[in-house]
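Asker: Down below are the structures I want you to see.
Rule-based calculations on the coordinates, nothing more; no lab input. Computed from a predicted structure; not experimentally measured. Cβ atoms are built from the backbone, for glycine too; each structure is taken alone.
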Structure I
Amino acid sequence: MKGEGLHLQTITKNRPQLVLDIGGVLLTNLSLAFWRQAEDCGHVNGEELKERFRQDLREELWTGRIGEDRFWTWLAQCLPSLPTAQARELLAANLQPLPALEQLALWSARADIHLLSNHRAEWVRPVLAPYERYIATMTVSSEVGLCKPDARIFEHVRSRFGSETALVIYVDDQSKNLPPAAALGWQTVLADSAGSWAAAVTRLLVGVDGQDGRT
């Protein structure tokens, strides 16, 4: 494993632990919309471009085996008429906050919050910087050299809890990433596109009767 990831906040002993994905949970995904917008600047179909990304360099990019610059070089080769500066703006426009981001303050009062994402740290850190005070740790695949659903990246996050805890909640928008978390005894929540999962997390932490979930 390449690195430890970002440790942002002191972890409180015996509190519930809330582990959140980033893309599709706190920020919009680098989805087909990005590739379709990029295709306007070239002659490559957006779905084809997304598939080429998956085949050519997605895993290497997400695990940090190649640098971010390789992505921009690859994109320039696929879309020569798209200036890199414009491509960067396009990517930033497709990494927008989702409503759940505003729940971090509430949730952090009741649980230690950990972020776990297959992503590039260079892309997500600037957007999340205003919320760092609510985040205990941030584990991004490009920094630790592992991608979900590899069980080792979940073990890495668990090693950062500081102590055993009775309640660990894990939220991800990809169902394939839930089994490794469930195998660790974590309570899993599949994030739906409508965002109703956020209310479910609040109920788990606060309790349906309004009782505080702190230990």
Structure II
Amino acid sequence: MLALYYYPGNASLLPHMMLREIGAAFELRLVDRTSNGQKSAEYLRLNPNGRIPVLVDGDLVLFEAAAIALYLADRFPEAGLAPAMGTPERAAFYKWMVHLTNTPQAEYYAWFYPHAQVSDEAAAVALKQAAGERLDRMFDVISGQLGDRTWLLGERFSAADLFLFMLIRWGRGMPRPPRSLPNLNALAERVVARPAVQQALEAEGIKAPLF
């Protein structure tokens, strides 16, 4: 059986939502960040980086949320969470998955954890502010690319939309949250309306405001 090591609301939410969409049997294994469970010797044997999530599938141990998402899309093609291999739509899917993990997701680290990068308080404040401004510009670009389409790939729902929803959710405490952009808010509302997503949020104890 698949096992997902998670913490509520963390990057593990992406593969968790995917597993609910897929409908495969899986086990959730909580990694308690409040007690630094991700730094325990047991967990570091799974992910030496001490980051969440990890997916275990038989002998396979996989970390990095985007890598897990791509694996699940390939492992369960019947779920339709990615377009067919070798198509232009699949290329667009890769574009969005790589962009979301390399650009806004990476930038959130500076927003949430500025003190992990600088020790001076004034520098940390400046770093957080600069990260927030960069995130604003990133979401402006994503909003412009989305336009009036239903999903990132047009009328086709994919794991990229789940990824974007998670990142929109992470920004709910920003001075200008991503939901303030009307089409990003509309996409997030469509994602939240999906039964599988509701199941994942409920299982993680995530309450309103969702994003």
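Asker: For which of the structures I, II does the calculation of distance in nm of label points 7 Å out along Cα→Cβ at positions 96 and 128 return 3.2?
Answerer: Clearly, the read-out refers to II.
Asker: Something else: Taking distance in nm of label points 7 Å out along Cα→Cβ at positions 80 and 112 as the criterion, which structure among I, II has the greatest value?
Answerer: The structure with the largest value is I.
Asker: Where is distance in nm of label points 7 Å out along Cα→Cβ at positions 48 and 184 largest, in which of I, II?
Answerer: I
Asker: For the read-out relative contact order in percent (Cα under 8 Å, 6 or more apart), a value of 32 was computed from one structure; give its label from I, II.
Answerer: It was calculated from structure I.
Asker: Here helix-only ellipticity at 222 nm (-39500 (n - 2.57) for each DSSP H run of 4 or more, over all residues; to 500) was calculated and came to -10500; which of the structures I, II was it taken from?
Answerer: So the calculation was done on I.
Asker: For Cα extents along the principal axes in Å, the calculated result is 57, 34, 30, so let me know which of I, II that is.
Answerer: Only structure I yields this read-out.
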